[in-house]
Structure I
């Protein structure tokens, strides 16, 4: 039996607008479309599928997943839905831990003891298994940690220049002033250094993610899609946001993290240090440090091929050996195919006795 879109909407308890959307998304195509009027007609047998699509959308399942589920036999569809929800619960647990971390970060009273803290750190960078050259740069010192991922024909000099522009901060006698202001000024110098190398070309640039140690806090500066993570009390928290097209779509609710993995523009940056004078305003924030904290800075050559649960296991496997950890992380990226340059900096916050 053929039903008009209005009758089908009423029977399925979906609006005509929703049915038109499902048609456009290729989730529920009409049984017939009038070639003259464009009017949609549905078969009564499609009612069950329409309700299933609506339920899966309410469940938050990505469009690609819905397309797969609706063509399965009931038992197989149930199995896929069960697996999807298990992933949702796991991701929700991670977000719950992150929310708890942020609440503690914002409400925790300042440290009142006189315990001295310091960083123990290591850095490692590798060309990977596919790229012809390494355009990443890493730096790890007693006060400064940095990762930069260059791109374009002079990507390697660009990333190197950006990190070099921050190295004056890696001294016990760093310039006086607000630490975030110092970092912001340093990034202006890094931007100019990249522009000098690019000579006005906007196809050359670099990401930059860095941490500056104050003795009790770490000041973060970040631009691009390199990342910073914090391992605290066994939980891994990403403390940077990717400045990419797909991340903006995720933030707007137009794309799910699962769909972002295969998005054709997943590497397209919205912000970077470039030679063409594009947007360079970095993210700046302070993080209180605790003994036992472990920080990871990395280029996307690691984060795009090694899942976060695997990163957490590798970071916890050698808790007192940053050098062994950075080598293990790079090896893991290369085991996963090494499609890009891969760079890691790992730093541990440890207690030390004042001399």
Structure II
């Protein structure tokens, strides 16, 4: 069943915010696969902001919890049959949510809100789901998880964040019409990874004016490389007239910027909220401000399998046009997870990587 004589897994386990220790590493035996399951090596994992929210108690987690949901994998073994097309040694990405595909929400195009969903990297470790996080040498993907192959020319650094940030931004950009894109103006509020991916997606789709605002000058300095125009957050009023923008996309997680975004939108404009996925997200705005401008407000959380498939296709097509390889700024062995988490908190890089092949 197992390849290369490997019968054990090394993993990082979260025990709860405020506990001492709050995180530990351990070694367990690899499980036998049930029908529909896939055993994969984690080639490279990246640290998402939601992981940091969990570690610091800003996001509730049932403990003990397997951390990490962004990653590029390599198939070790599977129990999906030959019709699946999966092959041992194949590099893959996967949907971060395992779903039933049959309930009302799945059928309505919201599988990420499935009544029986399971989210990798955010869920409690149980005997049935003992390997469900990417901060480990191995992970087991379950039957409702959609899997897509990674083309050879996409590097591991390019591939690791595809199944979170890029697929989410594909969903966000797909939520409004691209008709007359060349004449439309869009502002992305935030130059983190969501902002960078959104900028490249919009630029590739031919949107005429794509702006990105942020308080971090270092992040803003790279925005032109992804097809956007950088703006220092707080200076929007000097750059735009009121009622000038067609679309505003929030990707920074800061609720205080919503009021200015509404002011900048044209009547009939669209506001897409993506980054405010945390409790500190109260928005001090009036319904009147929305009603009088006839605005559309959309919330985007995660994505459907079709968005991940499109994300892989986008990365495959534009992997050399935009500097995606540089997004993962530094990679640490999984044994040095404490340093990796600290670097991710500092925000010097859009993503920090963990290499589980360099385990304990």
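Please treat every number below as a calculation from the coordinates, not as lab data. Please read all numbers here as calculations on a predicted model, not as lab measurements. Cβ atoms are built from the backbone, for glycine too; each structure is taken alone.
Structure notes:
- Among I, II, structure where helix-only ellipticity at 222 nm (-39500 (n - 2.57) for each DSSP H run of 4 or more, over all residues; to 500) as derived comes to -6000: II
- Computing FRET efficiency 1/(1 + (r/R0)^6) of positions 39 and 303 (r between Cβ atoms, R0 = 41 Å, to 0.05) across structures I, II gives 0.95 for structure II.
- Test item: FRET efficiency 1/(1 + (r/R0)^6) of positions 23 and 295 (r between Cβ atoms, R0 = 41 Å, to 0.05) calculated as 0.25, pick one of I, II: I
- Distance in nm of label points 7 Å out along Cα→Cβ at positions 231 and 247 - structure with the largest value, from I, II: I
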